[in-house]
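Take a look at these structures.
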Structure 1
Amino acid sequence: MTEVSPVIFYRFWCSISIARRRWTFDDFIFIFLFSFFDWWCN
């Protein structure tokens, strides 16, 4: 069973944030929670 790689999703989100050239507090919260979730699953 294949699933979307967290790394791909993370890079996709970062590319969008960088393209906007504007980082919000929500972006950092999302990245922190996503990183913690990825660490917890692994």
Structure 2
Amino acid sequence: MSAVMTPEQRRRNRIAGLILLAFVLAVFGWTFVRGAGFLARMAGQ
């Protein structure tokens, strides 16, 4: 395994990174929405 990355490897790594980033943002956003709704219900009681 060489340390020098080919353009193809770099492109694949960038795509994988974007997928991972999108997944993390989706989970974070979903958790935030769920948490906001939960806090709103708690405050309403």
Structure 3
Amino acid sequence: MPEVFRKAGFVVEAFTRLPYLCEGDMYNDYYVLDDAFFVLRPV
């Protein structure tokens, strides 16, 4: 993933994985999805 940001002119300063709760359906009350948060700095 860092090479994608580098090609766009950014460097990753920090990142984390976060849970994302999504509204459910008739089978589940909710779903837990993975989400990512990146702190970028221009090169």
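For which of the structures 1, 2, 3 does the calculation of helix-only ellipticity at 222 nm (-39500 (n - 2.57) for each DSSP H run of 4 or more, over all residues; to 500) return -3000?
Answer by label: 3.
With Cα Rg over 2.2 N^0.38 Å computed per structure, which member of 1, 2, 3 shows the largest figure?
Going through 1, 2, 3 one by one, Cα Rg over 2.2 N^0.38 Å is largest in 2.
Read-outs: derived from the displayed coordinates by stated rules, not from any lab. Keep in mind it's a predicted model, so treat the numbers as computed, not measured.
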